[in-house]
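Presented below are the structures under discussion, each in the form of structure tokens.
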Structure 1
């Protein structure tokens, strides 16, 4: 049965400064680089067959640091990017909270103007992963909202619960799924 391990990137500049990055490239902070190196120690215990990674800088840097010294090819894809923040990219999280827009973002179907909802992110990512499905263990290096949407759908959580979980930087989440399950779940969205 295919095994999927999702990991959120290390702390990025946007996390440290408290703004919504979305598709904006934000580098890892020194703390984020330390988190990614520590993640490497956790990953050594896993028999990973391949790595799929967001093409955004914070994810690429995390994968490179965490997998240093391992002969694993990394496949980068825009399909694994963070949710598109549209007009709200670069807005501070404090401003999003004050305005009530953060609550809108936490809903499964709430999307910023010109951006994506968690449902749209889950549909995009699960469709991509379904097309890449193969036996073995796949590591997916990605982003927080992506993980909220995807793991929420995989775990069949009530949509009202998706926004409550905020994966920590470099947090690992593993799921085993029967062959074909990703395509079936993506089609339901």
Structure 2
């Protein structure tokens, strides 16, 4: 497994990198058969350290976790514990899908935009109805079954996931509803 361990505007020592590799390797190998790479980023938020970890699995699914604490090692341990809980919860499904799926998840390229939310102070009518694009990025849309899409949304701790339905090839959306249930949009 390849590791990328970095710090945003902080120096992380060699001892922390060795600790992260050893602990994360043990955790991920316990629940996922063939992880491909891991990205761990440490940063500061006021007086706390923040640890964000992303692990890509050979099936094409991604597990993400984030934690913060006043100690950098404690932030990592919290992040590792969250990831372990996610992977433990989905271990059976990860292994079952891995056996059924002979090839990795197919990815479709797409554009992703971030639009400015322009709040009007005096409720005045905007000059134009065209949104202002403040960021433009490339993203990948995965080809998944509905069950895999729900699992991927849970593993990534997201509220919405757009995916290409493996059954019919159409774009679908799964989302977390306000009542805690999962919604599925199949146009």
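If we compute FRET efficiency 1/(1 + (r/R0)^6) of positions 43 and 59 (r between Cβ atoms, R0 = 25 Å, to 0.05) for structures 1, 2, which one ends up with the highest value? Present the calculation step by step, with values, prior to reporting the outcome.
Working: 1: 0.95; 2: 0.30.
That would be structure 1.
Among candidates 1, 2, the computation of Rg and Dmax of the Cα atoms in Å that gave 15.7, 47 used structure 1. Can you tell which of 1, 2 yields 14 when relative contact order in percent (Cα under 8 Å, 6 or more apart) is derived from it? Computed on structure 2.
Of the structures labelled 1, 2, which one yields -9500 when helix-only ellipticity at 222 nm (-39500 (n - 2.57) for each DSSP H run of 4 or more, over all residues; to 500) is computed from its coordinates? Intermediate values should be presented prior to the final figure.
On the way: 1: -11500; 2: -9500.
Computing helix-only ellipticity at 222 nm (-39500 (n - 2.57) for each DSSP H run of 4 or more, over all residues; to 500) on every structure in 1, 2 gives -9500 only for 2.
FYI, it's all coordinate maths here, none of it is from the lab. This one's a predicted model, so the numbers in the text were calculated from it and none came from an experiment. Cβ atoms are built from the backbone, for glycine too; each structure is taken alone.
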